[in-house]
Structure I
Amino acid sequence: MAGALGKSLSMRRDIDHLPETQREELERVQRVLMEEFETAVSRATSPSRRNGKIYKIILFGSYARDDWVDDPKGGYQSDFDLLIIVNDEDLTDIAHYWYVAEDKILRDASVGRLVNIIVHSLNEVNAALSRGEYFWVDIARDGIMLYELPGHPLVRPMPLTPVDAYSMATGYFEHWMPSAEQFLSQGEEAVARGWNNNAAFQLHQATERLYICFLLVRKLYFPKSHNIKFLRSLAEDNEPRLIAAWPRDSRIDRRRFQLLKRAYVEARYSEAYAIEREDLDAILASVKVLRNLVDEVSRECLAERKAAAAQ
């Protein structure tokens with residue numbers, strides 16, 4: 001996949017490998033994204049934002065690779081992961097330009113699975129490809145172009161040296177794992193003291209940081225999102241062993257993860273948010289499992305990167 005910087009990248013464009021239901025859902029999602037983005041930029045005040053353009057919409061992850069899971073009754077169903085490339089970095093603000101589209105898709109009964117989007121400018125993506133960052137190289141290799149405005153090519157990725165990859169991954173691990181451990185410790189203390197809402201927030205932060213740590217060590221990238229379900233989806237898509245941290249078999253298991261997801265905002269600011277000690281104990285146990293799994297798989301990855309760098 002490597003080539004000279006400045007040469008354009010050619011990507012797959014067909015989704016014939018997907019069942020008709022998923023193809024129809026993707027068409028619906030793409031239409032909503034483009035319609036709502038057009039509405040959002042039409043209300044912008046600055047000329048640069050009013051002239052906002054979607055350059056590309058790329059499907060990546062399991063549905064692009066053809067290894068998705070579609071078992072809603074069993075509690076596990078792969079999400080759609082979409083990269084949206086726009087002409088200006090200002091247009092990557094989810095709250096200003098993409099929240100309405102995300103909400104509309106979430107509530108759309110004709111879309112039968114969750115949809116995760118990341119939004120970056122063309123300059124950001126091409127700079128990352130030119131550095132050879134693994135997350136972007138994987139998208140270049142496996143992704144499928146659902147929509148493209150001609151005349152705005154992606155560059156071919158350059159190889160990242162093993163020494164640089166090991167150095168970057170080590171730095172990420174040494175920063176993010178202690179940060180996650182600190183929030184986990186604070187969350188455990190808050191559970192013991194009966195500070196339930198505070199405990200829920202601290203455990204959310206531990207979970208968020210654990211997924212960030214893994215994604216940075218493995219892919220050298222993470223999306224700027226506090227949505228732990230999105231982070232979980234990306235992490236588990238890259239390492240199925242992480243699935244074991246969160247039981248999904250029963251409604252109560254899924255409800256507990258949703259309580260944790262909501263805690264980032266509601267545990268701090270909503271008087272209506274409430275979580276019981278029994279739920280916190282179960283969540284704390286899952287976060288500890290996640291911590292151990294992330295530590296294990298991250299150290300494995302670092303060992304592999306160190307061996308490659310030594311060669």
Structure II
Amino acid sequence: MRKNIFIDGESGTTGLQVYERLNKHPYVNILPVDKVRRKSASYKKEMLASCDVVFLCLPDKSAIETVEIADQLDNESPIIIDASTAHRTHQDWAYGLPELGQNYRNKIIGSKRIAVPGCYPTGANIIIKPLIDKKYISINNPIIISAVSGYSGGGKDLINYFNKEDHEPFFTYGLNLDHKHLPEIKFHNNLVLNPIFMPSVGDFIQGMIVSIPIHFSSFLKKVDTKIIQTLMEEFYLDSKFVSVLKKDEGLNSKGFFRPDNLVNTNFLDISIFGNDKNEQLIISSRLDNLGKGASGAAIQCMNLALGYDEDLGL
């Protein structure tokens with residue numbers, strides 16, 4: 001029996017990707033949306049009452065308002081999968097990154113309220129979580145995160161900007177050191193200090209790399225590159241979507257590390273670039289900012305919440 005799906009915000013960048021992926025899913029029926037009435041509270045309540053799962057592809061304020069409407073339905077409320085920032089650090093919501101541990105996976109399976117992670121935090125948390133959980137770094141450790149994303153991560157406005165002839169080929173931003181994705185990185189790793197986060201955007205539409213450099217002196221245990229490689233491999237051994245690459249496996253023939261290898265997939269790969277002589281390494285994650293960083297992750301969460309194989313349709 002097919003599940004009825006309501007995509008609230010289906011015309012946005014994430015909404016369109018969710019629609020495209022769900023359209024290939026064998027067990028769902030996407031409900032048509034009345035574009036004239038779509039912002040009406042009474043109409044939303046009707047749609048929420050008639051669906052099994054709703055995807056919120058909305059700004060934070062609108063997502064919160066829609067959840068308030070859904071709460072009026074009590075036990076008849078659908079499963080809510082929120083792609084906004086609004087609920088990612090809410091204790092009562094499941095955080096939609098099951099790879100972070102069995103407790104995260106179990107909470108998604110048993111929840112009707114699921115917050116999809118941001119694309120940058122997905123890449124960062126995948127790196128940080130094994131280091132914290134296995135006590136290789138302290139929660140007091142200062143962490144620096146460098147990242148580059150395709151411009152689709154900025155939605156329609158940034159896509160339109162990059163389609164103009166006169167635009168930067170690359171830029172950094174978030175230089176007030178208060179990026180909206182920082183709270184969920186800090187929260188889900190119990191970090192004491194705010195990481196220094198340096199996001200940037202390049203002149204390509206999809207894909208991203210998130211990198212964290214670490215001096216060996218920052219580790220709580222004696223390490224080398226091989227030990228960290230093994231740590232990551234063991235932590236993600238059973239993951240369907242996260243792979244840990246061998247040395248230089250992720251580089252192209254010229255030795256370049258490019259961000260768009262996983263476009264249109266829900267996969268994420270991890271690479272460890274180390275220099276034991278200099279006692280330094282860089283751990284990088286690579287993913288599609290619109291896939292594992294948004295719509296793909298949302299559908300993976302839906303599959304888990306409904307009891308389907310998590311890779312169904314992905």
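Each reported figure results from applying straightforward, stated rules to the coordinates on display, with no laboratory input. This structure is a prediction, so every number in the text was calculated from the model and none was measured. Cβ atoms are built from the backbone, for glycine too; each structure is taken alone.
Thinking of I, II, which structure, once FRET efficiency 1/(1 + (r/R0)^6) of positions 144 and 240 (r between Cβ atoms, R0 = 30 Å, to 0.05) is computed, gives back 0.90? Source structure: I.
helix-only ellipticity at 222 nm (-39500 (n - 2.57) for each DSSP H run of 4 or more, over all residues; to 500) was computed and gave -19000; which structure, I, II, did it come from? Checking each candidate, the match is I. Taking mean count of other Cβ atoms within 10 Å over residues 40-47 as the criterion, the largest value within structures I, II is that of II.
Between I, II, which one scores greatest on distance in nm of label points 7 Å out along Cα→Cβ at positions 88 and 296? Don't skip to the answer; put the middle values down first.
Details: I: 4.9; II: 1.8.
If we compare distance in nm of label points 7 Å out along Cα→Cβ at positions 88 and 296 over I, II, the biggest value is for I.
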